[in-house]
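Undergrad: In the part that follows, the structures are each spelled out as structure tokens.
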Structure P
Amino acid sequence: MKRCILIVLLIVTLSFASKIAFIKNNDIIFLEAGKVNSVELVFKKLATYNLSSGLKTYVPKSILNAYYFVDTALIVDLSSNNIQNYSVDEEVLLVLQILYSLFENVQGIDRIYLLVDGKQSDIFIKNVNIYFSFPKELYIKKGE
């Protein structure tokens with residue numbers, strides 16, 4: 001009986017574990033990150049997660065200025081401080097980490113808009129076009 005209860009608890013715990021996107025060999029991988037159920041927690045995990053060898057994050061601690069929900073859209077205002085010198089690859093991987101992690105963990109959204117320092121912009125830092133929204137169907141893990 002105890003073994004059965006333990007198995008059920010383990011299954012329930014694993015089914016509610018969140019996954020956060022990190023970088024390994026310039027590719028997105030997902031790590032279990034405990035329960036993450038808010039935009040703030042996603043950014044906190046992205047910036048402060050204790051990474052093992054070979055894993056990276058390009059998300060600095062102070063990047064999230066604000067966020068807003070409008071119907072099924074999430075509008076995220078990001079600070080350009082600390083990321084001005086990112087390379088093209090680092091900029092792309094930063095945006096992908098944010099998008100994949102938010103879509104994985106924030107329920108009820110179908111698209112994300114990115115603002116920079118409180119303003120709508122065509123380009124994120126130097127290269128990534130953020131004029132249009134990012135639709136969820138393009139940022140779902142393979143196999144789902």
Structure Q
Amino acid sequence: MENTDSTWIEHVLNPKTITSIYPTQAPSLAQVRLGELSILCGGTLQCRLHFDLKDFPADAPLKWVQQKCNTVSLSLNLIEVSIKQCVIPSGNGIGDLSIVHDGTGFQVAFSTQPQGVVFRARATWIHVDRISAYINENVGREG
């Protein structure tokens with residue numbers, strides 16, 4: 001279910017946050033580990049998705065390399081969001097994230113195996129809250 005169209009990055013409020021780390025190709029959204037899905041109340045409805053990407057960038061920032069980081073963590077804020085479906089995923093939280101910009105907003109979905117789609121929403125805007133890296137002791141291990 002991964003969105004292979006990387007143009008969604010061009011439409012976020014601050015695309016350079018991602019393109020500075022991934023200048024030639026957008027990071028894959030397949031097999032990400034969703035660590036947090038939160039609903040932010042007050043004003044317009046927002047959701048925060050915090051997840052680890054499966055792949056580490058080939059040309060990672062020097063600071064990340066020096067610190068021996070091996071996992072990229074990304075936080076996205078979905079702004080003016082309408083939640084269509086939200087089920088707590090079972091298992092390890094690994095699944096495919098799909099983000100599609102349709103001209104007027106973003107269609108966002110997260111699916112796991114064997115549950116299928118567990119989160120589906122529409123957002124007017126997406127803001128990249130944070131991109132960082134850390135040492136993940138479980139990289140290379142199953143689950």
Structure R
Amino acid sequence: MHRLCRLGGHPSPAWLEAWSDVETLKLVSPIKKSKAPTERWPKVPRIEYPEDRLVQSYYARHPEARDHPVLLDSFDPPPARIFAWRQLRLMREQGLSRKEAQRIVEEREEKEMAQKRSEASNQNIMMQVQRQEERALINALNRLPDS
């Protein structure tokens with residue numbers, strides 16, 4: 001800007017004199033510069049949760065669980081994390097080993113799945129009964145004389 005104003009290419013702004021009195025600021029970098037490009041930035045520590053190892057072991061036992069879709073607008077965690085939370089809670093509250101807690105949580109999940117399957121089959125039976133009743137009602141209405 002100084003050169004442009006001195007050469008007459010631009011009128012001198014009011015702030016130019018004040019700006020020229022201020023020494024140029026030297027930015028102090030908290031990062032030590034080294035010759036190696038990989039050491040330029042400090043390494044950010046990896047965030048690990050207590051259940052991360054349990055989640056990884058769940059995925060190792062159930063690789064199909066990795067394909068479970070994650071809804072980005074949902075706060076529901078994936079099934080592997082829920083399993084790991086249950087396992088971790090048993091390990092902390094009851095002092096169980098990782099294998100024992102895993103076995104107990106798997107048994108409980110199997111019971112829950114069996115109960116859900118039976119509920120679904122009960123709903124299917126109810127739907128079949130309702131369809132049969134609906135057909136019988138329609139047939140009875142069709143046999144009535146028109147008035």
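Just so it is clear, none of the values below were taken in a lab; they were calculated from the coordinates. None of these values were measured; they are calculated from a predicted model. Cβ atoms are built from the backbone, for glycine too; each structure is taken alone.
Undergrad: If helix-only ellipticity at 222 nm (-39500 (n - 2.57) for each DSSP H run of 4 or more, over all residues; to 500) is calculated from each of P, Q, R, which structure is the one that comes out at -19000?
TA: Going through each structure in turn, the value belongs to R.
Undergrad: Moving on. Name the one structure among P, Q, R that P(r) over Cα pairs in 10 Å bins from 0, in percent of 11, 40, 33, 10, 4, 1 was derived from.
TA: Corresponding structure: P.
Undergrad: Between structures P, Q, R, where is relative contact order in percent (Cα under 8 Å, 6 or more apart) highest?
TA: Between P, Q, R, the highest calculated value is found for Q.
Undergrad: Turning to a different aspect of this structure: So FRET efficiency 1/(1 + (r/R0)^6) of positions 68 and 124 (r between Cβ atoms, R0 = 30 Å, to 0.05), computed for just one structure, reads 0.95; which one of P, Q, R is that?
TA: P
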